[in-house]
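Please go over the structures that come below.
Throughout, read-outs are computed from the coordinates displayed, never taken from laboratory work. Note that the coordinates shown come from a computational prediction; the quantities given were computed from them, not determined experimentally. Cβ atoms are built from the backbone, for glycine too; each structure is taken alone.
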Structure P
């Protein structure tokens, strides 16, 4: 997997974000492709991706991702990106081109697009939705009170608006993910879950925050597995079609399974 990605000059969030599931997923031959380079224009307190001035977008990247997904035999492809506030559309057209290229070169594959907030620009969101990803994913990451500390340049209500607009534009399945262990309360998490359901969000992932380096936010709490299970039960009771909750769960972990569950629930 690593050799093929290097030859294709592609980045994965598995590597850049130091995901704890990298070994498991790569052994299965799956990966989450990270578009638009490896440098982000934002500096979130939880994220290990480098911050700085990004290089220009590679116009050949959508084709490279599609070709690599075909060579790996992937039937469910997850694409995400760094945040590119330097681009007029935030990279939306690049996402859409990648989705279309995957469908063209890897027929039968499904795609999850895990997007930045695009500053809640309706036109940018429409560009991605129009490319027909199976799942449109945008992560809330943490509760409203902690958003400014954890996500810095992001806004809680703006992220909810992204999910809401995607649904209004006809996206069948939407998804969001959060981390626990940053100092949130139980009621704050439940409020976030209710807020997400009010946008008609279908899929929810809940995982444990792990500090990637000493320069990032410290872990406030290691959450007991029983609490993850209780929140999963509460999420299903609220109407989510698919919920994946556990200490090592990440947004794109077992993405195909969560999509299938939600499709079955529709």
Structure Q
């Protein structure tokens, strides 16, 4: 996982955990081509580093991520001769691919939301598997106030599934800001803690995840995301059934059954 980046910092605050810190604090960690490229690379490295069992994403300074850097995102290589709208579409797709990437990474992603999470930052928070925020956190998708659609970077798909369609419509049609207390009340986050406690709280959750089977956690994340997309209960249960039988045949699962009966701890081998 060791790699130097210009726009993010990756470290391991405890064994088995990779922390990705968006690191443009002077711009509230607003998204540029460089930051998005760095984030894609860091997610790839974490996914391929099998000792990493959980990922925490947070922001440097007083904000999580303020969304697109309005002073300039940059040009996607190879699109220099494109028209303005075509270049814009290439940028839009490049940013939105972060959501697919976060969903596809095997490890659960915990968002530690400190300060503003707006626009693309709000999308990154929604695309995380678990969300905790500090009391200073604020959430919003204000695109509707800028003359464009509030449906952006997967938020119109993810937000109704997180907080319900009625609440999601109200937030996206008004573009209003949600504070940490309301975010907790409507179920957007798992809990609100003080700024000083935020990372430690997320590390404690990561430790609970790490105590479980690597394959079991991987399959749980994969099946849960897939079941958000499956059109019927029957298809969802069919996938669960096959995954359970697949997982029960692993060495780790067989050892876990024995350890459960003997009340001993399992030494997971991911086999």
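Assorted remarks:
- Of the structures P, Q, the one that 14.9 was derived from, the read-out being mean count of other Cβ atoms within 10 Å over residues 164-171: Q
- Origin of the derived value 3.3 (distance in nm of label points 7 Å out along Cα→Cβ at positions 156 and 172; candidates P, Q): P
- For helix-only ellipticity at 222 nm (-39500 (n - 2.57) for each DSSP H run of 4 or more, over all residues; to 500) computed as -12000, the structure of P, Q it came from: P
- In this comparison of P, Q, the computed figure 1.6 for distance in nm of label points 7 Å out along Cα→Cβ at positions 116 and 148 is attributed to Q.
- Test item: distance in nm of label points 7 Å out along Cα→Cβ at positions 68 and 188 calculated as 3.6, pick one of P, Q: P
- For Rg and Dmax of the Cα atoms in Å computed as 17.0, 47, the structure of P, Q it came from: P
- Among P, Q, structure where FRET efficiency 1/(1 + (r/R0)^6) of positions 140 and 204 (r between Cβ atoms, R0 = 25 Å, to 0.05) as derived comes to 1.00: P
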